[in-house]
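For reference, the structures are reproduced in the following blocks.
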Structure P
Amino acid sequence: MQHPAKPATSSGKITIVTKHATHKFNADNAWKKELSSAVTSIAELLDRLNLSHHLDSVNIKPNFKCLATENYISKMQVGNFADPLLQQVLPLAAEIQSSMQKNGVHDPVGDIDAHTSQGLLHKYHGRALLITTGACAIHCRYCFRQHYPYQQSSFSNKTLTDVLHYLNKHKEIEEIILSGGDPLVLDNEKLRSLIERLETIEHLHTLRIHTRLPVVLPNRINNGLITLLKNSRFQIVMVIHANHANELQSLEQSKLRLLHQADVLLLNQSVLLKGINDSSDILINLSKRLFTCNTLPYYLHLLDPVKGAMHFEVTKQKALLLKHKIEKKLPGYLVPGLVQEIAGNKSKTAIFHI
């Protein structure tokens, strides 16, 4: 069998794609084939959407490379440059306009200062976060970790002993959060091995998985993963990431229902993005669509001020106005908390006023 290409790196982010690979995959690993065929060419992406005439509006050689799955592209509207899904993955010229990006920074949420051992972040009381991988199935242009030094600061099998030692020592930590990158890019065997090691720590009770794959690569939610999660002693929480109702179609809905049936608590976090979801009607529709997927809206984040994404910023004043509008039209359980993550703070900061 041909060996997969080595991971490529871009601004710290690791991409494990091998375009048009010819590997053989069994039915339960079909998601790997789709991941290996993810589109990385901006020109190809625009051509497939009949938008090649917009090439002068994009950053054709971004440091943070373009990456989008077939599933995600299939939900975009052909001929619509303003499509809210396209705008989340298309590198625009605005990313490198210094006047627009001047307030952006490389580590907007203080990840580096929160390291306790390689790959383990301990910011908040009672929970710790493990950077399981630098790989994703999609490169969201507003990603707050697009400059994160994954190769130097991610968890690896070599550093697992240090991670477990720290967790064992800090008995106040009851929840472990798997993040990345995207932890579901790990296959079931690697994920099982990691979870089993974490399960040996008696005071850990909750496993939280932050992932975008149920939205952008839903076939990742396969029988093996469902069985793995059902058999874990942990209480499982999965926080997905959808910003627009168009991201959640019938396949995504069916996969999220499978997770729900496996007793996984499903929550969603969104980022408020200019030109994508900064409308009360769009946010209301998203909350309603999430509810049909057995998923509750959890957080609506103000944009983390990451360099390269400041053109997505929505003012706090407008964000509050949007929240007030959706509160009037939705039951409380469908209204996400409006929050901001401020580097150094010991919790998310809820936004109630200017």
Structure Q
Amino acid sequence: MSQVIKIASKSQTHSKGEDNWKKELASATSSAGDLLKKLGLEALLNTIDEQTKFKCLVTESYIRKMQHGDINDPLLRQVLPLQTENHKQTQLTGSTDPVGDINAMSSPGLLHKYFGRALIISTGACAIHCRYCFRRHYPYQQSSCTSNALAQAFEYLQQHDEIDEVILSGGDPLVLDNAKLTRLISQLETIPHLQTLRIHTRLPVVLPGRINQRLLALLSSSRFNIVMVIHANHANELQHEELLKLHQLHSAGVTLLNQSVLLKGINDDADTLVRLSKRLFQCKTLPYYLHLLDPVTGAMHFDVDKQSALSLKTQMEQRLPGYLVPKLVQETAGKQAKTAIFSI
């Protein structure tokens, strides 16, 4: 851990390139048509929805991992807005608040669903827009922990000493720059009963340049036990640069876990899921959760039925050691914990 801090101090003197991730984020592709053209798929422009309120957004780092000319590429399918998102019959069972975030809000942007843990919606911004996002309809403008709402959130946390873990979520908390993250974490560290900081982020997978030396120094020097839950759904998302960045986080003392979403046409076969678990282990990351799709309006075409999910879980158990089999879970609005799925 001390070695990481030493490296970080040196890099602060030579910080050229430390903020390249901001430039990449600012230039992310925000047109589904442009995305198809970059991949040589102009002939399929009639299948996309360019007018969706939940806009297309994808980083160049992520696009580079897609297979040119393949409309069924599993990474492309995760970010490409299709006309299917508007099919009323397909989306009939979806909800705009599928996991009950609004009712779990204790103050603007602070969610207290589970005993001992509270979640801060630290930003509404992401580096990419995943089409199955359960917060694609979330009212970020009114219900995020902006600077005006933070005081109320900290007051709530101070008053509830049964809370020992705070989760930074969003959006994606790593979209915040290091200065903002430092201020936020430093304030949380003043609350003595908080012991663990969990960061839910997709950036190590979709914008690996964000994992820079200053961030590593910040995380390694915190008094908190730091847990980072990344989000990869397919082994193709974890190439050489992602592996290097995850190894750096591990060396900085960060506990790395992964949560995936089971998605039709993307990872709903045993070979894909087994390969993902093995690749995660190479990246110093343990498979944590395999989520059934949160039933959000606009994403129901990704839904995999429970019986198929259980069959996939059984096949993974037959082919992997127990520590590489993620827990199959479903989150249901109003329940006090995620529900592990063992049977129909």
Structure R
Amino acid sequence: MRIIAGALRGRRLLGPPRGAETRPTSDRVREALFGHLGERFVGQRVLDLFAGTGALGLEALSRGASHVTFVETDRGLCQTIETNVEALELGDRVTLERRDVRRAMKRLQGPFDLVFIDPPYGLLLEREALVALSRPGLLAPGALVVVEHASREPCALPAAASALQSAGTRSYGDTSVTFFNAPGEPRSTMEEQHGQAPAASMPQGASTRRVAVYAGSFDPPTNGHIDVIRRASRLFDGLIVAVAKNVRKNGLFSVEERIGLLGEVLQGDPRIEIDQIDGLLVEYARRKGAVAVIRGLRAVADFEYEFQMACMNHHLAEVVETVFLMTAQEYFYVSSSLVKEVSALGGDVAPFVPPAVLAKLRARAGRGV
């Protein structure tokens, strides 16, 4: 078990003790859940009921939550939470209630902005927790309640908790997550308190910010690349253009030069981030909280290879989709390799690359490099 993202990304977590009757949320489900919630955690007070090892609450702290209250009755699991909190040096941001949820809910002091409910399956304990959360003062206006349950057991809202509003369900194989909103407008996040405007993609309940990754060697960036980038950026709230060193190709420009060229061409678009990628694309996408990777298709010949890659990526990370975009007709025969070859032989590549790239190519050709 590990922290997936945020300030503590990659830090290992102690799992449940031997013999403990608990079912930790899998890394895959946690990754999908937190990717869906996006940046909601900044400055939030979080309540983690049936906390188990504390993985959900600790992930929220890594992503910017101000404080987490864990509720867990099992002595061994409480010791696990304490060990994880101590190892991550988070003691000043944590409260641990060593009691069952029924008793704890009578003494908890809210308000909480975000609540995780992850009880043992099949006992309907989530219904009791939802009713208990209806006590005045426990939930902040606009609070989000997240219930994990078996996909075969839909999470129905009890009549006694009718003040909450259903905000949909997401399923991940045998596990599902159902969301409920408390009435009212969410309180300001830490970013708003420091004078920054809230993101337009952060409506009440959960973040709908969806980020994609478009990766390639971009050696050099062509008009075909830029066309795909522009179109993909209109489909998602954010796009990360990830520059990779392709070990199977001889690079004309260094990774740093390619990042600089893309920055010069794409400057002024706040939705686009340019970064360097090392290792597996889907692992990078998961670290960035992306929901999709973008692949450009120029011709039928591209599809077989891209289809194989998409299947492998889906096997490695089911929560990251592959989105194919057909290259614009005027660029379907243009590739970085062909541009480099034509340029090296003195041909005119001005129709195929942005002006900044053209100037760099001509400068490189003039030096005989």
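So if we calculate distance in nm of label points 7 Å out along Cα→Cβ at positions 227 and 307 for every structure here (P, Q, R), which label has the highest result? Don't skip to the answer; put the middle values down first.
Working: P: 4.7; Q: 3.5; R: 2.3.
Structure P gives the largest value of distance in nm of label points 7 Å out along Cα→Cβ at positions 227 and 307 among P, Q, R.
Which structure, out of P, Q, R, was Cα extents along the principal axes in Å, for residues 211-298 alone calculated from, if the result is 33, 27, 25? The structure behind it is R. Work out the source of 56, 55, 39 here, i.e. which of P, Q, R gives that when Cα extents along the principal axes in Å is computed. So the calculation was done on P.
Source structure of the calculated read-out (distance in nm of label points 7 Å out along Cα→Cβ at positions 59 and 155, 3.0) within P, Q, R: P.
Laboratory data are not the source of any read-out in this text; all were calculated from the coordinates shown. Everything numeric here is computed off the predicted structure, so don't read it as measured data. Cβ atoms are built from the backbone, for glycine too; each structure is taken alone.
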